[in-house]
Structure I
Amino acid sequence: MGVPPRALGSSAGERVDLLSEPIAGLDEALEAVDAFDQALVVGLLRPQPAQAAGLARLAHAVAGSPLASRVAEAAEKTADGAASEDHFVALAAARAALLGSVHDALMVRVGEATGRPRGEASLPASGGQQAANVLAAARSWLADVARAGWQGIDHDVVSGAAHVVSAMLPDPFLRRLATLLDGFAAELAASCPGASLERVPVRRWADLWSRAMLLTVPGAAGVPTADTATGRLLPLGVDVHEHATAVQAQVHAVFEPADGSTPRLVRAAVSAPKPDTVVGAGLWQLLRPHMSLLAAVGEGRSMDLAGMPVTAEGDLLWTDEHARPGEPTDAFATARVALPAATDPVTAPLDRHPARIAVPVFLEGYTAHSDDDGLTFSTAGYALAVDTDRVPAAGPLTPEAVAASGACIGLLRWDAGSYRVQPLAVETTVRKKAVTLHAGGWAGGTTDKAGIKAEKAATDAVAVLRERAGRLLRK
């Protein structure tokens, strides 16, 4: 039987403790993944007994699945030093399947805690045509990397990705894999030679390798067929991802269809390249021109959508021509009223990974506590860790405001063996006045002194770069 819709917090405190209960089989699945990941550290060219044992453990973990025979053969051939590229694909598939099962088990527990229904739509494969020869070249490079292992990488091995990426970038269907390969190769190149590494990011590089290997299978990189969305979009908060050369803002929202069908959770993202001198509130200058939704978030407005493309995973393929500003709305009212009844989106097969979990939740009635281990929100006897490191400098929300808050809209994540919440907005008290602070509060502009200063610095930096670029073009 389903759990009635409710928020995490005082009105549903008895459900929060579910997040702390152990999940059967989870540790064993992760241990099998770790065993395979350790084999990749040394390399799969001539596996030693310890690496062969790790391969066997991976095969044993999927022995009851449709992958059983192919993975068993792949593990045996790899242990003998006779693995082909197809065998590496099978090992990557087994690893992804195990992490997918972990993702699913964690999401079931999240569903029990929030009481929200989960989408049951299927995700059709894309029919896009892909160049088999380029995919084969990518697979060959990834196989070379696996044979060398993280401790055996050098610039000769890593440089093999360059011509593959160059061949992929012109093809829109291959751009997703090209971007992944380019970033992965850059990380490896920055760590060469691998033999001198003091610390290897074992899980991360294995994640990138296995995901890239699976994306070389024709059709795997296709985006699920999109539908259209017509109705009202109620923003909850903005998740900001910043890199030295790029920035992305992802808006999480509740979508209420115009036909009166069940509301659902959706996302809308916008990305832009950036110079490393543009930081803080200046990031919004790079993003605003590409998405009118950011202005609506900053102004506290809903958006009316008409025929907006949306994937089965709930990602809005944003185009401003399909949206117009709506009525003023309050994110906390949305969180209290609309969020509990909204359907969670489905997850595409290759996205089923614990690191991809980011579920909008509403918390209230908790007690905030800070110590040397960080900040926690405690309710119903359960202390939920708060990831204040994810609070961006591009908005008015601060870790101090989160620690003083009484209600929070956040993203529930799973990291390092436990659930954590990333704050997107809080209700708190500043100078004896009740206020709401949002991570995306400056998305549409700001009158805050610090925000204005950062915006001006960004304007100056971008102007200088444009002038330099124009000078180079004239030459």
Structure II
Amino acid sequence: MTITATPAQAVGTPRAVLPALLTVTFLTALDFFIVNVAMPAIQVDLRAGPAALQWVVAGFGLALAAGLITGGRLGDLYGRRRILAVGLAVFTAASGLCGLAPTAGALIAGRVLQGVGAALLMPQTLAILRTAIPPAAQPRAFSRYALTLGLGAVLGQVVGGVLIRADLFGLDWRACFLINLPVGAVALVLLRRVPEARATLTRKLDLPGAALVTAALVALVLPLIQGRAQGWPAWTWGSLALAAVLFSAFILLQRYRPEPLVHPALFKVRAFAAGLVAVQAFWMGQASFFLVLALYLQSGRGLSALGSGAVFTAVGAGYLLTSRQAHRVAARLGRATVAVGGVVMAAGLGALALAADRPLPWVLPGLALEGLGMGLALGPLTTLALSAVPAEHTGSASGVLATVNQTGNALGVALIGIVFYRAATVAEGFRASVVALVVLELALAFLARLLPRS
């Protein structure tokens, strides 16, 4: 199986490709986190109950997680730039529907459609970074990708607070979605400079495999999203058991399909297999940390959405400092860069545990350390995980990697959520959560030993 592309060396330079890919990455990361800030205003304006509010977030996450593997393979089949453009157009149009939604039900439908668009575009971003950018420039490109992800996450809190406070044209929370329209339009124009590529010997989509893995992911992620809030009823455990059966059936099916959705040989690539485990550990920690931090600052400290977003900039400052240089550090330290990042995050979380009951300024050093560690770990981790993947499998590998990212988010939130909500007070819950996350970050540092040395 081979890859064909327009002369990437003519139009596929980092200077031409990166602006488009990073704009798309920033848009999706910003949207994921900006919604959390808008939830109180959505509840009041649309008279949404707790279940509806939960599905505003869950609908997006479920559609995203369930579609990433299929989305990655569609890029291999029909062209990565083409599927990226389709996904971006769907995501942007769905943002408009969300911003104009008259009811909570319409907003949830728009969020599900956003998730479908994101599932199409996210794997293509990683795949194009891997195939369209010269190998020597890839570490720096992935470092900028990681930087953009982090900035989108942190600025989502700030931008959301600013937009709601400003109440531009009386739009209130709707501006948090409608802002995606001009950004998405600019990104679509920039995509014209991205080279096209596909796996030319892949002729058709494995529809049975796509249906089976989609059902398996829904059965896995749905109880993780809904379980804690509902007290883990019997259906959640039944769904998790069903997910195990469906994944087993999917793996068995892939061995006998002439053109499998995910080639079994991928998991024999040690860098990729070890990278999946490490990526799972990393994202289990990050999604849950952002959740408990937001709850701690707003419910425990009494800060507004804007004030909470301002505190989040301490994480962003640390992240900005190291993520820009992570590729240079990794050139010297290799996989040890990920381990160092894990240890620094653990130190930052430990400092936060000690400062949970102290005045707010005592929290800031721990947040900055957490950001420093995140910036060191994320870019090199993504680069190493995809480093040995054959070019013809880059799309499906990127889809699998992004799926592990999302399932890690859901699993981390579910597990750390149990720790947080069992505590008597918000401060105690925050302290217990970050102590649990210390263990997870140290596990990431250990798992880094399984990655390629450089």
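Just so it is clear, none of the values below were taken in a lab; they were calculated from the coordinates. Here the structure is a predicted model, which is why all the values come from computation and not from measurement. Cβ atoms are built from the backbone, for glycine too; each structure is taken alone.
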Practice task
Have a look at I, II and say which one yields 29.2 for mean count of other Cβ atoms within 10 Å over residues 372-379, as calculated.
Solution key: II
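Work out the source of 5, 22, 33, 29, 11, 1, 0 here, i.e. which of I, II gives that when P(r) over Cα pairs in 10 Å bins from 0, in percent is computed.
On the way: I: 4, 18, 26, 27, 18, 6, 0, 0; II: 5, 22, 33, 29, 11, 1, 0.
Derived from II, not from the others.
For distance in nm of label points 7 Å out along Cα→Cβ at positions 52 and 76, find whichever of I, II sits highest and give me its label.
Comparing I, II, the top value of distance in nm of label points 7 Å out along Cα→Cβ at positions 52 and 76 belongs to II.
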Handout entry: Identity of the structure behind -12000 (criterion: helix-only ellipticity at 222 nm (-39500 (n - 2.57) for each DSSP H run of 4 or more, over all residues; to 500), calculated), options I, II
Key = I
Completion exercise
Candidates I, II; distance in nm of label points 7 Å out along Cα→Cβ at positions 164 and 244 computed = 4.0; producing structure is II
Completion exercise
relative contact order in percent (Cα under 8 Å, 6 or more apart): greatest across I, II for structure II
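Of structures I, II, which gives 0.15 when FRET efficiency 1/(1 + (r/R0)^6) of positions 92 and 404 (r between Cβ atoms, R0 = 35 Å, to 0.05) is computed from the coordinates? Write down the numbers at each step before the final one.
Numbers: I: 0.15; II: 0.85.
Label of the originating structure: I.
Starting from the value 2.7: which structure in I, II was distance in nm of label points 7 Å out along Cα→Cβ at positions 180 and 308 calculated from? Don't jump to the answer; show the numbers that get you there.
On the way: I: 2.7; II: 2.0.
Label of the originating structure: I.
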